[in-house]
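Following this line, the structures themselves.
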Structure I
Amino acid sequence: MQNTTSEEDTSSLSGRNKPLPRDAMPARSSDAAGQATVAVIGGGIAGLASAYYLQKSGYRAVVFEAAGQLGGLGTHFEHQGVTLDRYYHVALDSDDDLIALLGELEISDRLIWKETGMGFMVEGSLFPFNGPIDLLKFRALPFHDRIRTGLGALYITTIKRNALDLDKVRAVDWLPKVFGRNVFEKIWEPLLTAKFGDLRHEVPAYWVWNTLNREKDGSQEVKGYLREGYRGLADTLADAIEAGGGEIRLQSRVSSLEPGENKVGIVSDRGAEDYAAVISTVPMPLLAKLANNDIARQLPVADLRYQGCVNAVVIMRKRLETHYWTAVVDSGFDFQGVVETTHVIPPEWIGGRHLLYLMNYCGADTELYKRSDETVKRQAIEGLELLYPNFSRSNVEDVRVFRAPHVEPVWTLGYLEKRPAPRVGNSRLFLCTTAQAYPRVTAWNTSIALARETVGAIEAAIGAPERTSVITQHK
């Protein structure tokens, strides 16, 4: 193994994502056309899509991003002159909102599709898990449980088409009824534990039902990837925003929000500014720290809990396995799964390399999240040696470790009634966050759909953009 380096979220910056020096960032007190200006907090896909749709609706958007890169969880790092994703991302052929946005931006031709497969690693044995024939051969379960698993999957994906009643039913209670106790304990409970840890007992069955219908609807699994990765989408959105008169501010941290009458005040590195409205895309607990006391009391689910992610990216010279995603239900492995993204990404796009993502979903306050980079990298290499006889350290070019503290909200029973609306009370603070995703999965497609919904809520609440100056800097 060569050049195994330690890296948190401090990757090299290049192109658009290189932060501008302070004196190169113009301070603009008002836009030339006098458009109503809306601030967007966060330069991930939710923030960039919100800004894009704002400008299509006639507003001017200003995006505040605290980091030096756009993209949020879609950020990247550089490896020997090649840009790679910090976290694994693919599109599904059911991602209608994402695909429509790519068409609007005229970059649909960059999207490629590949048939992919799933593997299941149980007690050291790897099984394909992609259809009825694979299920019948799945020796980790007795034959009668294989039959019941198939019938359960058929019931979820083709028979039970309305599942609103599952919002108030715990997944740990519903799944054994559908699949049987043995299948639940052997397969489903480890998967729920991997995703939600000790909080799995609170997750509604509605989330499981919706996820299965998105990921596994009985058809051939197909996944897509955008040439230049999600960095390319972020850059294209940013170009469109700036071309329409909007502004992208990197390394601009918002420190407080002060909603007022027909405006919201923002304090950032630039000072204090008033906006016609503000869209926040940050996790709810972080937003609660930014808002003043009055608006903080109106924030929904401000105490929502999140799972973070620790991700080891293993850069290989050769392909490891035949599956895009392998779920690992094995106490001898320190990670919850292995995703080999180069089953979708053509290796020639990234210098002939192959990419493995080994992930752990866990709370940011847990020991698992706080393990040192060196420990995570050692466990990644030793774990791959344990599971895959054909794995060789000599084929490893590098290992990088990345962490994100707020990846997946932990949904609770009856969340449909708790799910935040786009608008916070009667203020001009609006939300476009993963807290609103449920029961949809927290994916880029969902973020784009939420962005359109939030911009629609702004139009309904404050009307068409006024032809007046609405951004001012307080001296």
Structure II
Amino acid sequence: MLKSEKYLKNFFPYALSAFLIGLVGGFASVLGPAFVKDIGIGYNNTAWTALATAMSSASFAPVLGKLCDIVGRKKSLVAGLLIFTLGNVLTALSESMVVMLPARFIVGIGTAAISPVVMAYIISEFPQDKVSKGFSLYMFVSGFGVIFGPGTGGVIIGRYGWRVMMWICAAISLSVTCFTALVFGKSLREEKRINADYPDISGSIAIILFFSIALCIPSAGQNYGWTSTVSLVIIISAAFAFVFLVYTQKNSSSPVLSVEFMSRKEFILTVAALFLTQGLMQANMTNMIVFVNYSQPENAVISGYAVSVMYAGMSLGSVIIGPLADRFRADNVLTASLLLTAVSCSLLFLFTEDTSLSLLSLSLGLLGFGLGGNATVFMKTALSGMPTRLAGAATGTYGLFRDLAAPLGVSVLVPMFTNDISKLVSMGISPALSAVSAVRKLGRIELIFVFSAILIVRSLRIDKKGGINE
């Protein structure tokens, strides 16, 4: 078989795993509000279920990406699928937050093991002139899986409850795990080490501790108050964890976080723009579900359909906007897609007490389309020029900061939105009007984020290869 055909054929189990992450992630996007409602606690606790997954998927990404370079991609992929399946089983069994949060944390660990492996395969096995299209394919497959999740999950929850939905997720995850192991077959046992370096245990622990604790700071501050005992303990713990992180990475012969990779301008500026924009998708997905639950509780299922449209937009953006960066200046492509994102945020000002499904879908669809295209170009820019032996570590490190953007959006914008609603309701304003007022404030803040990202992008000169012209 020709090499050009072989790399695509061998990509199938990796693409299937990416599809699984997207599909189950789509189902889980409607889990939080349904779960907190079922156990009788406030919607301001919704962020914790999403944050638990986001914390581990971000903090474990560089550690497991580095491990991928050591033990091999196939073993890492199957191990990640097993952990992912276990997390979904435990989620289905959860009766309280005490069980739910660790369960979602385990799901995030599985995600962190899978995603760097898929990206590392693209960097290492795809021809160099096909890498951008490889990332577009990865984003499309991931997003395509998510499309069916929110709407279908909303229907399942409405008829049978969230627990049945999670058992379905567990069954699908187990099926993909078994299939992938069978496809790899004998090669799974015989796979050789890619990199001879041994993992930095203390550095790995420091990374997981610091980023997991740090991600709790915004939610704790907004939910309990910035000067509360809980918030102060988390902030002080994060400070000690950061000192430990710096010490371990500085004194390690094989650090998990590569200073060489992270000091590149392509990485620094890409991450800055990511932090300002990519978190909007996860935050708006959760906030729109909460918005509909407050404004139209009798018609809550429409938020699931709108979230599906958002992921459809993300998939289309990845395959339509992403490849345009190979034909036109990447900074111009990024600016155009960010302007689409700004339009989607502006549509929040049109939301009312009986916002239609079409307006919800248009707002989230444009958001997904713009950010889906950006994600592909940002990924290509940050990872350009990395050698094969560092593919896992580089993609894991990039995955850490990319995935940090989502939980930061959740931990900042979701508590802000839900707390605004709770505050207005406590003042005697109706839940529906409170939700409308809060969503318009959300729109103003998000526009500031988007236009700040545009300024960063316009300050760059990114060529068609994803590199930055000095």
Structure III
Amino acid sequence: MEYTDDHFNVVAERVERMGRKSELHISGDRNDSDQVIEIVRLTSDGTGVGYLAGKTTFVPGMLPGEKGKVRISEEKKTYQRAEVLELLEHSAERQIPPCSDYHVCGGCDLQHANYAYSLKWKRQWVEDALTRIGGFRDIRVEPVMGMEDPWRYRNKALLHRNEEGRWGYYKEKTKEVVEFEDCLLLSRNTNERIRKLRKTLGNRCPGIKTATLRESNRGKGLLLLEGNTKEKQELEYLVRELKKEEIFSPHICSVSIPQGGEEFEGSGAQYLNEHLDELRFRVSPRAFLQVNAAQTEKLYGLVLDWAQLSGREEVWDLYCGIGTITLMLAKRAGHVIGIEENPYAVEDAAQNAKDNKIANVHFLQGKVEDRIKGISHTPDLVVTDPPRAGMEPLVVQRLLEVKPRRMIYVSCNPATLARDLRLLLANEGENEAGKENYKIEKVQPVDMFPWTAHVETVCLMSKVNK
């Protein structure tokens, strides 16, 4: 039986939702059911795909072109999963994962492939989504903008604490804590802070269950400790002990601890300052900020370049966060409206506009689908940067009603990007001649998360003159 690409992609979506990780597991056991498979491609979560007796088979940790002896671990009607028993032929693109915790930690998906090869597949995943979900056939996707040094790029880490007091990441799809000595995606200073935190906290303040560590692009740190604890004396002791460590001194790293719904004043300023485009941005502990500072400059540089602002335009920035791209646009536009649901982020955004003396911007707090209905005028440009779920249908509908001249869509999920583009570009999701609302001008993926299966994509659209 011959399986089509559409069949494979439907099955791949199911497996993506189950969150399979690209790790290589070699077992020494053998039995008569062992089979040899050749991998032909990767799903968009990095899992290898091959066929056994015509049946789609997903094998984590194998790369295209590799042959291996596998054993079926789970069988469904239309697909099956297998685990590697032995690699018989290795891909030239394979590498030894630099991280010693790669096979147990849930953070990375692609460390077993070289970096350039991972970028090729990320481009392919964007192309596949636009073709399969969007129905687009002639859209050029540019090569992914990668990093010269794709390590130690994350400015944020979320750690969990188990009942034994150990701190680490959650193992994939579990609540099992994986401790690590040195995460290669985090800066050396952040790793050092994690080690000092483990030592200082020990078994104290057992109600503290999560720790978020952030670092600005100028090296200032912020530690947010959260959990159910009201032991003020214990918290005061913890802050005193942390401050004894140079790396947690208030001028280097602030400490913030919520207590009973209120902020327990830890040490240092209770926010970070991030610098972009000669602007300073205040970032509260819970506010969203892109985790890769170097790639963020490239990403926002694309948006500003494609915006082609002359200083007179009306611009909407949807899902605007703390107002980073909003204020960058405001420096170049006539007026900008930013909409954001997170109240902490909106508070930061308003303060950032004031601190940077930018007056031609207005922020609205609330769900984008609710607040966008109350804006009556038509923007020249809309920039939208929604979460992974993409834009709500009401947002798409409103954009088609106001008909901005151009739109720039920044997406962290190729599947929902393709879905929304299909709705924006043509009535009733069709792409027939005469039905188009907008046309795609450019599609540029940016690797914001090296060694993971995630890829950011920027898409420029312009209104079709009918």
task = Give the label, chosen from I, II, III, of the structure having the highest value of volume of the Cα convex hull per residue in Å³.
result = III
At a computed 1.17 (Cα Rg over 2.2 N^0.38 Å, for residues 118-349 alone), which of I, II, III = III
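Every read-out reported here was derived from the displayed coordinates using simple, explicitly stated rules and does not represent laboratory data. This one's a predicted model, so the numbers in the text were calculated from it and none came from an experiment.
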